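Just below sit the structures, each encoded as structure tokens.
Read-outs throughout are calculated quantities, based only on the coordinates presented, and are distinct from any laboratory measurement. Because the structure is predicted, anything quoted here is derived from the model rather than measured. Cβ atoms are built from the backbone, for glycine too; each structure is taken alone.
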Structure 1
Amino acid sequence: MERSRKKNPQRNFPRTLRVNALLQEVLAEALERLSDHDERLLLTTVTGVSCDPDLRHALVFLSSLDDERSEALEEHRRALQSKIAAQVHLKRVPALKFIVDPAIVAGNRVEEALRRVHELTDEERDS
């Protein structure tokens, strides 16, 4: 006798990945609202979140992170964690750490290399 299983497509998606996506959404919305009051947070883009499976720590990946923005994020870290606690039902709220997205950094390096190659080919044509 074969059991019928209800297929829940979300269950095929690992829990930590679902939590990461949810945290990214909550943080992006909270940062957008905070930027109305703190200009240092204007144009802050959350590109991803990587939460530990035990939910103790979460890395928040940002498109750019200068000293001023880093200071503002550290000042608002507890408020952001409170927003997470209020909107997401988790066993514990992860401690947030903000870093620059390594994919953005790598993309910038590739773009710069391509720009240099393009400039060299232009110089060779002009010679």
Structure 2
Amino acid sequence: MMVLPMNAVDDDFDGQRKFSVSINGDGTQSFQDETEYRQQGTDFGALEYNQLCAAIQGFTASTTVFSADHSTVAETDANNRQKVTVFSRDANGNRVVTETLKNADNSVIGTKTTTFNNANRTITEEVQL
């Protein structure tokens, strides 16, 4: 599962950006940023753009398949990663929901089991990575 950074910041400076101009040997000009920054912003280039597009595509180009008895739901994203959710009951009749995340090679990323205890009206979650 791809995790994108969520801490991007903008450039922070007063006034307008400032540039110096250099004349190159071939007669062309080059520009150098001379702005005084309180904080330089986050770089956002091709790598970040491609990661963002892959993540969006993974969410939007997914398929969902239900088992015949609707006890299992398998969701597969565009990158063939899968989330399998199984609805069942334990020996005491409590509802149990087990969610398993898998990579494209079918290796397990992690499992979360949620048990809804009828007797004492509690919910218990167990996560295994």
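Structure values in brief
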read-out: With helix-only ellipticity at 222 nm (-39500 (n - 2.57) for each DSSP H run of 4 or more, over all residues; to 500) derived as -18500, matching label from 1, 2; value: 1
read-out: Comparison of 1, 2 - label where distance in nm of label points 7 Å out along Cα→Cβ at positions 69 and 85 is highest; value: 1
read-out: Read-out semi-axes √(5λ) of the Cα gyration tensor in Å, computed value 52, 19, 10, structure in 1, 2; value: 2
read-out: Comparison of 1, 2 by mean count of other Cβ atoms within 10 Å over residues 45-52 - largest value held by; value: 1
read-out: Origin of the derived value 22 (relative contact order in percent (Cα under 8 Å, 6 or more apart); candidates 1, 2); value: 1
